[in-house]
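Please treat every number below as a calculation from the coordinates, not as lab data. Predicted, not measured: the structure shown is a model, and the values here were computed from it. Cβ atoms are built from the backbone, for glycine too; each structure is taken alone.
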Structure P
Amino acid sequence: MGTVTIGVSIAVPEPYGSLLQQLRAGFGDAAAHGIPTHVTLLPPTEIDGGDLPAVEEHLTEVAAAGRPFPMRLSGTGTFRPLSPVVYVRIAEGAEACTRLQKQLRDPAGPVPRELQFPYHPHVTVAHGIDDEAMDRAFEELAGYEAGWPCTGFALYEQGADGVWRKLREYAFGGSVVPPQAGHVERGSLPTR
């Protein structure tokens, strides 16, 4: 069956996802159009295609045990000089993301993935572009705010064309969505 490259992430919902994707493209990040705006839970991971059903079963179990939680984005950060990335920070929901990614990468599970860097949940808005454009992304989104109730995650596969496509969504088992703490109704950019 061959290998496939998968990833698991929390999609940044509309209208925030498209806006951040357009901004990322505007900063000159050519990969922006092939990567839906997201918070990574399982980074790109190559698996045998025959293992996909076991992975899907594992994701179903993790989601069933999960509960919705508030997500809030606020301001920017960077991994430079270690890694050429500028991101929007997760101000609320980071602990829940960290817990989820550990469950997904469980050494006893079907994707016991080791990470290249310690896990730090974030939303990438610039990656591998020139320093001036990275600085612009960092500055222009410094006042960005968005919030929503996170109710699940999704499994993606990277195509031969480099584009990430959603294979399946996994809703958390909890039926009650918690109220937003620090409640932000919509994404906002700072006004100048």
Structure Q
Amino acid sequence: MGKPLDADGLDTIFRTARSANGYNGDPVSEVDIRAIYDLVKMGPTSANQQAARFVWLLSQEQKDALADYSSGTNAAKIRTAPAAVVIGMDLAFNEQLPWLFPHAPDAKNWFPTEEVRRTHAMRNSSLQGAYFIIAARALGFDVGPMSGFDHDKVDAHFFADQPTVKTNFIATFGHADPATIHDRLPRPEFDQFNRVR
């Protein structure tokens, strides 16, 4: 089923892609967001756990709110980005498994405690967050993922109606201003962090 991407595709997603620190002002639309998510949801997760919950921010009011809860230079990046996203993890993801993983009717019960669910929610929402970065890049957008925010305040603002959802990380996205892109930081060679047995 799989076919290798050509060199341009690999560059777009990985080799020449960079984290965005500023944007050129081109807008991001809800149509764009839906196209990104339509790719994100196809990425593999364990037992098809769709643990991530996304809050997409296009309004200046909501981007400003997220910026207010962010630290350092993150706040300015968020305020001036055309779009931002809060990527949460639902600690009650297992409630959705009867329809997401129907060939195992008891899958909901595989995750009986919050401690167990938190481990799986973090793992799979992080995967889905990575799929967001890849999907956005594949569709021609640039992404600025970040930590550096007050989790409790972000949770209270963006997931007030979903108390089982906790924020994993946040990101801005749009079309990067090339002047804001830093040089590539060091990357390790294979033998430094890998073993084949």
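Comparing distance in nm of label points 7 Å out along Cα→Cβ at positions 24 and 168 across structures P, Q, which is largest? All intermediate terms of the calculation are to be shown ahead of the outcome.
Details: P: 2.4; Q: 3.0.
Sorting by distance in nm of label points 7 Å out along Cα→Cβ at positions 24 and 168 in descending order puts Q first.
A value of -7500 was derived for helix-only ellipticity at 222 nm (-39500 (n - 2.57) for each DSSP H run of 4 or more, over all residues; to 500); which structure in P, Q was it taken from?
Numbers: P: -7500; Q: -10500.
Label of the source structure: P.
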Subject >> Comparison of P, Q by mean projected area of the Cα convex hull in nm² - largest value held by >> reply: Q
Original post:
Ranked by distance in nm of label points 7 Å out along Cα→Cβ at positions 104 and 152, which of P, Q sits at the highest value?
Top reply: Q
Subject >> Given 2.4 for distance in nm of label points 7 Å out along Cα→Cβ at positions 88 and 144, calculated: source structure among P, Q >> reply: Q
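Any idea which of P, Q comes out highest on mean count of other Cβ atoms within 10 Å over residues 8-15?
Values: P: 18.9; Q: 13.0.
The structure with the largest value is P.
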